[in-house]
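Some structures are shown below for you to check.
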Structure 1
Amino acid sequence: MPEGSIAINRHAAVQVGRVGALQTPLIIIDEFAVDTRALIEQACQARDYAPEPSSRYPGLRAKLPQAYVRAVLNQLFPMLYKAYEVPQELDMKPVNGVFSLITIAEDELAPGQCAPHFDSPRPHYLAILHYLNPGSFCDTGLFRHRATGLERIGDATLEHYARTRQSEDPPERAYVKGSNAHFELYERIAYRANRLVVYPGGLLHSGLVNPAVDIDPDPRSGRLTANLFVDFFPPAES
């Protein structure tokens, strides 16, 4: 097996459910890998952990091994096209792949890190989240914006959502832990080691961070996840 790759569990339990008022497809695969220890060791040996200015992730990220990315996408791509009704003529392309660790204390959070966010308004942009380390780490929450009723942000709703958010009071400097005045938590994706989750990047979401448990910069003991983002393009653009 190539260094940085992973053996996929061919007998993994796959659930394709629907969540929220939009009944958005949500894929959950438990025991996705035969064994995650080698991948976790790769994360521990990585030397490129750094903040990611292009995202609002409240911590450090390092690049995923390309062999892991290929193995995951080779396993998932038929399911992604089917579950999310992606046109067959579009080509799938990974746009980012990182190990992630939550490291920022609540009193150091930027305003954009204190509310649910979305990754991209593009229609077929998908987030793939692989929980790695065992532990009682935080779930991932899916949210509905109360003022607009939006669960998913797309090109047609982006301006309206941004304008409405700008008119609202800024959030308190704290991690999102559940429903609040501006957002309603409607789905929790429970943290479970070796669980892989797929959801559209336009969904409003956030880790439901418990600072006492989840803030840890050590990839051996922290809330280590593999985060892979893919999009679909016409062949000329891929």
Structure 2
Amino acid sequence: MTTETRKLFHAELDELNESVVRLAGMAGEAVERASEAFLTADLELAESLITGDREIDELTWTIEDRVFHLLARQQPMAGDLRSLVTIIRVIHEIERIADNMVNVAKSARRMFPHLLEPPVRGLIQRMREQTVLQLRTAVQAFVEKDHSLGSALDDMDDVMDELQKELIRTVIAIDKTEESVQNAIQLALVSRYFERAADHAVNFGGRVTFMVTGSMVEDPGAGSTGPGR
């Protein structure tokens, strides 16, 4: 590349990075809204999230298309190439976080008008907080190109795994009627949606490690075929 071409390339790359952060912000908002819809049995909010997911999909496709055009025009090498490959990979991790939150919103519709027991509400709230924390950490790692933050997400994810187990144990302990069994199934699915969303945040951090160091890391959810993949 000439000096001028390289300046233009990096300007476009900066814009793409900003779009990734914007996409992650939309996914983070989806986590908050889906959780609120589920906790409060707010059908209007749930429906708004479900229909609004198309905006996240469209931004994902737009970013991907811009990356492919930049690859074709500039044919970057080394670190620049890793940055573009990383963007392609992380936007789909982010998009899947949002997909899992759409599933949470759909579960809110299925459980309506059931009100959650206080212990369950508390655990769902903690799962929301943990998902948001892991996504924000992954975004920070991406923005700062700090692969140590990306690596730390593996340990953070242990918290989410324990929350999921605790929620399942709590649901099992609740007295069983036909209605409560159906709701327990939905709660088990919701716990899985949050756990998968958090896994995608870990994957996001792993992509940052590749971007910075060139080393690949194994996805924590590799081989999973669960919802939201």
Structure 3
Amino acid sequence: MGKIKIQILYDKESIRKGLRTGWGVSFLINEEILFDTGENGRWLLDNMNKLNVNIRKISSVVISHDHWDHTGGLWHVLKEREGLRVYACPGFSQEFKKKVRGLKGELIELDKVTEISDDVFVTGEIAGEYKGGYIGEQSAVIKTGRGLVIVTGCSHPGIIKIVSQVKKDFPGMKIYMVFGGFHLLHKSEAEVRPIAGEFKELGIEKAGPTHCTGDGAQLIFSQVYKDDYIPIKVGLVLEV
């Protein structure tokens, strides 16, 4: 397990002026695996350019779930990098799958935990709910010398459910960090505090909630995690 590098390419805040911000997330793992693509492809490519990301090095894209703010930049990326592997869930729409294939992407659908690169895994489809209907979502899991790093898109299945699934798939392994969207935007403080507390009980050392987590929930996590809270912003580089 070597050192891993994760670059924040798209999110709602940035570490400096000149970087594009918006709704959705995009994270680059070890310069080769793109996790989600934000809402706007032109803005994502602009950030890549400003952050000196070599798009030719990217070999795979993991899409957490089939929503516009996570798939929006994919089409621009596929036009720039023909033949990319696109990891999706079986439950994604036929429209999404057809569009990926139409842009010459190699569509790979995962229903269980799968290693897609050295020490980088995708959970496969986990059942979630959105507006009263079913939604499938997957997360990335990275093995590091400090423990597992879990990368989430929106956590529609529930952030604790995702973490519990990872603990089941990687028995006995410590979870070092969880970051991404936790989908707590419309939750009350009374609902969020027990979740942040459960993170601590599960032994998660560092937390980086962003995107659909909501400002109120992010504040609660920052109070609970203190120095181990990670503010996720465009331009940030995480090295584990």
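What follows draws every value from the coordinates through simple rules; no lab data is involved. Since the structure is predicted, the reported quantities are computational estimates derived from the model, not experimental observations. Cβ atoms are built from the backbone, for glycine too; each structure is taken alone.
Have a look at 1, 2, 3 and say which one yields 26 for relative contact order in percent (Cα under 8 Å, 6 or more apart), as calculated. Mind dumping the intermediate values first?
Details: 1: 30; 2: 26; 3: 19.
Going label by label, the one that fits is 2.
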* Structure fact -> The value 3.5 for distance in nm of label points 7 Å out along Cα→Cβ at positions 31 and 143, derived from one of 1, 2, 3, belongs to structure 1
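The value -31000 for helix-only ellipticity at 222 nm (-39500 (n - 2.57) for each DSSP H run of 4 or more, over all residues; to 500) was derived from one model only; which of 1, 2, 3 is it? Mind dumping the intermediate values first?
Working: 1: -5000; 2: -31000; 3: -7500.
Answer by label: 2.
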